[in-house]
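Participant: Each structure below is given as structure tokens.
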Structure P
Amino acid sequence: MRKVWDIHGGVHPPESKTQSNHCAIASIELAEELVLPLSQHIGAPSTAVVTVGDRVLKGQLIAEAQGLISAPIHASTSGTVTAIEQRPIAHPSGMTADCIVLKPDGLEEWIEIDACNDYKALEKTEILAKIRGAGISGMGGAGFPAAVKLNPRPNQKITTLILNGTECEPYITADDMLMREHANEIIAGALLLAHLLDNPSEILVGIEDNKPEAIATMQAAAENTAVEIVVFPTKYPSGGEKQLIEIVTGKQVPSGALPASIGIVVQNVGSAFAAWRAVRFGEPLISRVTTVVGESLALQRNIEVPLGTPIQHILQQHGWQQENAARLIIGGPMMGYTVESPLVPVVKTTNCILAPSRQEVPEQPPAQPCIRCGMCAEACPASLLPQQLFWFAQSENYEKLREHDLFDCIECGACSYVCPSNIPLVQYYRASKSEIRIIDADKQKSDRARVRFEARKARIEQAEAEKEAKRVARKIAAEQAKRLADEKKALAGPQGTATTTSSELADKASTAAKPTDVDPATELAKLERALSSAQSRQERATASLTDMQREDPDNTARIESLQARLKQAQLKVNEAEQKLGSFKAAQNSVVATETIIKQKLTSSPLEQLQKSVDTIGKRLTTARQKLAEAEAAGTPTVEALRQGVAKLQQKLDTSERELVEAKAATSTASEVATEVNSDHNKTLSAADIAIEKAKAKAAAQANMSDTEKRAAQLTSLQSRLTKARERLAKAEAENNENIDAFRIGVEKLEVKLAEAKEDVKEKA
């Protein structure tokens, strides 16, 4: 026989298993409605893929998994979805959660299922997909998705597969009866799981010696296979994952680690059975074997019950005498929890419904002060110090709780069971774990917020740097443009002999716009060296931490110090990357600004006017769209938007008129220039012609007296006013929507003309 080991601590509470293991697994009538919670497993809740009113078939997917640590939900029978709403679920807090409510139609009409005669002909990824798609999760514990356990990391070589058939909790016999009646399928499931894990050297099924019928049946089924049935003495809580590993292999899982880290995978016998049914017959997990037990019931036994069946329906089928029941417990008396409402449904992890009488489970005596007897430490199977954990939990000293490995507690209740002071130790531990998880979640949320804040701050700083660079460039460009305008005016005078071209002037402005206080190449090299240095420090810190974790994993103080050093190095790298990125963005902004300045200065007046007309036209189109939306919505900004449209229309009209005049002037100037340069076969550019025209105009104005200048201005205003009145008359005749804009333009020109006339009279 295989050697087995003992575990530290443990207790021997009354087994109370004979009440429910005397008859075969039975079935009950379908409930009038099934309530299927979207969260029946550890991890993210699934998401409904059906809607109210949909008719579904038995085995049909009704909620899909969300993420890796999640599992899908399937319809337990055929029927109609009547609601998707909050309903009470089996939880110690009595909380509600999103559930799909299904009204059975009694037809039990299945979907088309995909059977497989030889799973070895399939790729392992296909088999895992079948198990995951069937919604298989741990059926003896917290409900961890089975497909995740069966797909370990590439660096984790699995040498031992263990099926947990221990079922050490008092009253519960669901796995016992499952092994008696479905031993062959459980063994087939074990071989299937072993195939997925690359055939580990050991395939073990651990069973306590208080289940002789199950042991005999499983041994017969495992004959001539690689599966070994390991029998060991009854002791609570030998069914805990880490405790079972120590019993059958002698190995201990390190604190905070998973069994896969030492080459072991553990699955419940119920999970192996469900996985086999899913792969071989294509059946999703829609029912499970559950123990229904307690002296307040007329009938105690094991039943195969559809998931989602309300517990109240099950109790009624077993003659529940509610007035004699002390409480209603999901699970066993040691690790189970009380539920307030019998309306909660059966889920994938519901292995027992315990309805004890008041004689079976009397009221808990009031807690007394701790007498420091040490019995809790002797009973703890995880070799913890329950007394110290209790004190730290009372004082809410969460750091000390972490140091004393609170999360290694499996909440078996052995410490509470032996405590002579009747202190509910496990409740303290559960509450502290919950608080620590909340604190950790808040810290993670705070860390994410800090990272987002720092990233936002960096973006703002980068944007400010770009904005400042653009502002400086615009200021320099404006100063240069003003200087260039003065130079052009001087060139246009009668004595102007300079030959500076517009291209040369643009180059001067571009040169002046460049920052001279910092050499960009020097600064870039400096920032790149800083980043390279920070990355080197990060690589050294990573190497040191990796070496320490490999060579001395128990030296937590040194490991934490190296982790802090690595985090600081990572922050330095991030800071260096942000500075380098900001500098490059600022340089790119300066270059872009220089390009724009040069383009503006080298473009001809005609091109500038055309661009102005295009820009104003786009703005006018956008303004009209906003005005139409505002008028349709009846917002109070309609009048302001209407005035804005009128002003833009006026600007567009003025710019278009100037463009037409410039084109005409350019055409004339081009003809003259062509004639002048015909001997040399050259044609002046439009920009040079415009410059020549500007020179001629400036020369003509230079020779005018003040009186002549005022007279010319008066003539120009009269001409513009005449044209504006013509446009207004045309708009009024066509009932143009921009009549107000034309009218405002006429009024402004009339005011300017009146002022000009007054000025002429005063100077006469």
Structure Q
Amino acid sequence: MNRPYSDALDRLTLLAASLFRVPVSFISLIDSEKQYFRARHGLNICETSRSVAFCHHTLEQDDILCVPDTHLDSRFQHNPLVLGYPHIRFYAGIPLVTPEGHRIGTVCLVDTQPRPPLNATDRRHLAAIASLVMDRMEVHRLEVLRHSSQQRLEAISSTSSDAIICTDLKQGVIFWNPAATSLFGYSAQEMTGEYVAGLVSERSQTDYRQELARMMADRSSVSQPRRIQIWGRRRNGQEFPAEVSFSGWHEDCERLVGMIIRDVTERHESEARLCELASLDMLTRLASRSAFMDQVEHLTAAGVPFTLMMADLDGFKEVNDSLGHAAGDALLCHVAEQIRLVCAQCIMAARLGGDEFVILLAESGHEAQQVAEALILAVQTPFSYQGSPVIVGASMGIACCPEHGRDASAVMSAADLALYRAKAAGKGCSVLFLPGFLEADQQRRRFEHELEMAVRQQQFVLFYQPQFDAVSGKLTGCEALLRWQHPARGLLLPGAFINILMKSSLSLTLGEWILRSALRQVVEWRQRLPTLRVSINLFPRQLDDIRLDRLLGELTANDASFVSLEVDESMLTSLVQEVPSRFSAIRQTGASFIIDHYGRTLGAINLLQYEFVTGLKIDKSLTAQLADSGRIRMMFRALAALGKSLSMTVLAEGVENGVQRDFATQAQCDTVQGNALGEPLTPEAFQALLPERAIRPHE
């Protein structure tokens, strides 16, 4: 167990790590007290106690043991190998079983992050690697037996499935077992006195003769077994891969050589198949991400210029959601075929994962743009799935080496930034990287970091914009509006940061702070004006937070009837299909849902069918045009009438003058707000307003 590592076993652990894309793989042997790592990749310990070894559990079952997340498994969550180095979160292991049925160890895969369970294909591949390991160890076992007791040769050879040959270097073959006859097709009588070199393919003659010469020249080689790979040749001329283990000894002052020859055709094919799996994306048959990165690193190290095109599909998620993952897989194969057709002269094409592809070209950046445009058109070609046409688009980012980066990582990052610009430009186009993209990205990252610090250091404040009854002009409520008190740039409006914040997980933390701060303040004000309402804008992540209804109940003493939650119509359209139960639970707290920016797009009319929607706020872009466009006035009046017919509260925002206010009143809007009626105020200023603005704002 404590012998030096075998190069062959090390190669198998490296192959396993590459095939399954895990940072750690190892082959262990185990006795009653300890686990020994016979070969390992990504692990710098040699042994552990059996009492803490995952492999102890693996050996207790007949099949593969797979633990997707050790933190969720009571058997392992307190294990020192989980809590400390090597910090195991994912584990998969298969027992190593000898032909006699002895369980001697395991082949294991480990990751520091949780992973999905192994699928059926993964299990077959892991079993194949375990078989290869046992093959290697069986050969090792036979070599040890030969080395320790040459006198047992006859007994072993008569039952061995491997060809065993003994030769006198001067007289030729002196021993030939039955398995050698089965392997090569020659009888013992035919081979006696012949030389083994005649059984070796021409392409392996040099290796074979060099090994014999080494044994003749090196006296120490007589007692040291050696193993080489050659190509053998059968009687019918067929060649096959063989593993030859050499050993030597002296008899009557003559040097003899023994050979154990094993046909490793199955292993050779299995290793080739596993290497192919590690370098190919098995769905599209394009190169895998790891193989592609190896190629890029090879080109950059050699100083060979190239152009990299990164492609991302537009609309792929919708295909998966509407037609299922089988349709998505078929579509990815269709796109891969278009890449093969359009980019037939490329150096390599690969699927990075999901719906991302990358193509390596020898052409310049501008020539690559022409290829990119042709590929975009090809991808847009309708694809038929079960009789229905499926159409997606593609956006592409292009970067060149060495102009845009001198190593693989830099060029990939440049292409990714160019792809980001292509998608931001409206999708369905290609963009060549420009140096300014990097500076803009760095500025964006710095701003994101500032934003993160602002959330953690509570640099945000709330302003409150008054809302008035459209008929009486009385103060009815306020809208809580977020402001960033930036330490260097002063007070920032949401337009400067809201888009970045909407995509960040920090929005959940900040959204809770807004709710707590606004409701605490308004509850206090309602002691002076009990009819006061508050409108609060929600971030998308808040609607997916199962705590939102409980939080509303906690902050309003289980009566949130004075709270209106404003949700942008585009955001509501996407979320209502994904988490409909969340809206019902929140509505039960008494809070109302208001569709914000209603009328800015044409996609929100179907939202009015949901009972949890209790109001709509007509977008200020329509309010601003009331005096100038008769068509806008008709649209405004129609939207208000639609809301009223459904017994909804109708709000008009952006009311800046008497004409707009009068029209909103005539259109039967319930509430109006705008800077001319009342600008957003600090809490202190709004509180001072309460006694005065409980009457008409113009009085």
Structure R
Amino acid sequence: MSKKRKSSRHVKSHSSKRLSQSNKNDEKYSQVENMALGFFYTADAPLSFAQLYSNFSQARYSEDDIRAALDTLLQAGLIVKDSKNHYKLHKNTSLYEGTLTLHPKGFGFVSVTKSPVNRPLKRDPFISPGQMGEAHHGDTVLIRVFRIRADDRPESSVVKVLVPGTNRIGGIFRTEGRNRLVYPDDRRFPFTVRIKDADGLQPKNGDAVIAQFDRATGAANFLPGKIIEILGAADDVDSQMRLVIEQFNLPWQFSDEIIAETAGLDESFMPEQDREDLRTTNHITIDGESAQDFDDAICVIKTRNGFRLFVSIADVSHFVAPGSAIDREAYNRGTSVYFPGRVIPMLPEKLSNNLCSLVPGEDRFTVSAILDFDRLGTLLAKRFSRSIICSRQRFTYTTVQKILIDKDPVLRKEHKAFLTGLKWAEELATALQDRRKKRGSIDFNLVEAEFTLAKSGKIESISRAERNFAHQIIEEFMLAANEAVAEFFTRQQIPAIYRVHEPPELIKAEEFFDFIKTLGLPVAPFVNTPAWFAGVLEKCKETKYEYIINNLLLRSMQQAQYSANNVGHFGLAATDYTHFTSPIRRYPDLIVHRQLLQLLQKSPPRKLSLTEAAEFLSARERTAVMAERDMNDRLKIGYMQHRIGETFEAIISGVTENALYVEIQDMCISGSIPAELLGDDYFLYDKKNYRLFGEISAKTYQIGDLVQVTVVDVDILSKKILFALAPTFMQ
């Protein structure tokens, strides 16, 4: 790295130091002011100076400190004095309650849950490390907003911890000399736990453990605590899963009440009078090899005008009554969480893998969408019913691909009875896909990792997951059913829960377009429509930029979510869309089933705040996605720590001033290459073209380029992989 770069960093370090020293006294008084505000906020009545002073008995502040703080608060208009010389908060004081989310770098944001009626905030308040006080990640805090930035981001300080968050963490146990330490696995807890008591537990050095800490005592960086559970070797899949459960606070065990309620469920499948008998239709399921819960079955029949599609979904609502213990827990979980080889189910196993699972050869209760299409995939008619089916066959995606596309003679002979139905399914799915593309639906080509687990619980291999046309068949049919149900709700003009996807923010969309132009791809002038984005993906197919463009486009999009307000689905170019097809693993689908059946049976609607439910379930979904992503990253880290020194082909997926970010596409494993490891040169950052440019060598490294990289280091605690360019590639 050049001397020039080092020098600029050196100056920055000294300027930060001078700033912290100059604000030392201000920070002191800021703390005592905040403590006083906290006392006023929680007091039932105005406080005299003597009452306030007694509240400070445990704090090391003098009487002069407290009087000075009161004067400052009075002058700022944050508190007022009444006729009896008692103090209380001013009615317009900008104090807010919320949950603190800490960043590993020490700053944080607060998700506000209670605010002054006349002062709502547009964005989550930011808290710098110096304004954090004694708050920890996950605490419910009272904050004081002291500035609103030009971008509408409030800056604030923690006034008081109202409700402490967790006092337990997952972490890695280490012995260092005489010290027995637990380093938090979740880097948002910026301290180390010094173990004083293990209650007879004897973890091995490097084991994953659960520790309990005492936040009331100890230094800022070291808190005393004890080990309450040994999880086992840190690189074991189950150990890592438990660490993820702790980090994201995932409910993963069912209570005795739920177990008892599940055991008492009626296991008979005697069709009621109003349940349509579809057991004579050739319903089949098509899922992955490792699937255990089968919540959707399909059947396609050719008609005079085109096709009739049956999409029959497990009738979870038959077994899970609103307000029951099972129902409350399912709502609280919101969704099943899937890890490689493991799952945290939304419903107890007796339901998810048995009573609600559409296993072959067994009668099962379902809710069916029966859709008629012409030969071009245009929907002609639809109806819905409570039904009962008996799945004829369980197929896997691989088997269907070999039958339909590869024309495997052995499998075609073995499944001769299903060949015609599968052929019709292929024809209808092709028509539906073509029609969806014509309206502008965006089809991402995203790569996902597939993990192979050994019996020992270790990762045996990581490869690129393969998708085939059998996946597309099921996807098209599920999309069609979801749209049909949503359209039915819209036409009936009843409150419903939708799956919505808003258009991308214009700034992000234009930034994406600017990037596309730097690649020289012949794309149409930018229009913020699904069809334009779909056209870009079509143009980049089978080019070296396909992977990068798909991923960058995904990042520029807004997240899909649940909503009671139907604003359409931008990515699918659909005016009406919901989630109907997976009630075993998604609670919103169960809500949709109940709404649909209420319409069909003309029963009074259930009292439920759809807006509140949509917001809560969207949040639960985001948590599940983050947990699944985090688990995958952990397993990749554990796998790569045994491959230090090996060389792989990778693609440059990102560029910053100080590093290249690369991904091994065959394994979907990402890491970084610091600029100083790019060779003996000074590299300039060309932000416009997403590249680093060698000042001496003129060597360029641009996003989308393929490079050979060598694994240099793997940091398990920070979950980072460090690469260097392979020596042969640099020559």
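Participant: For which of the structures P, Q, R does the calculation of mean projected area of the Cα convex hull in nm², for residues 137-184 alone return 5.6?
Facilitator: R
Participant: Next up: Using helix-only ellipticity at 222 nm (-39500 (n - 2.57) for each DSSP H run of 4 or more, over all residues; to 500) as the calculated read-out, with -10000 as its value, let me know the right label among P, Q, R.
Facilitator: Answer for the origin of the read-out: R.
Where a number appears in this text, it was derived from the coordinates with a stated rule and is not lab data. Values in this document were obtained by computation on a predicted structure and should not be read as measured data.
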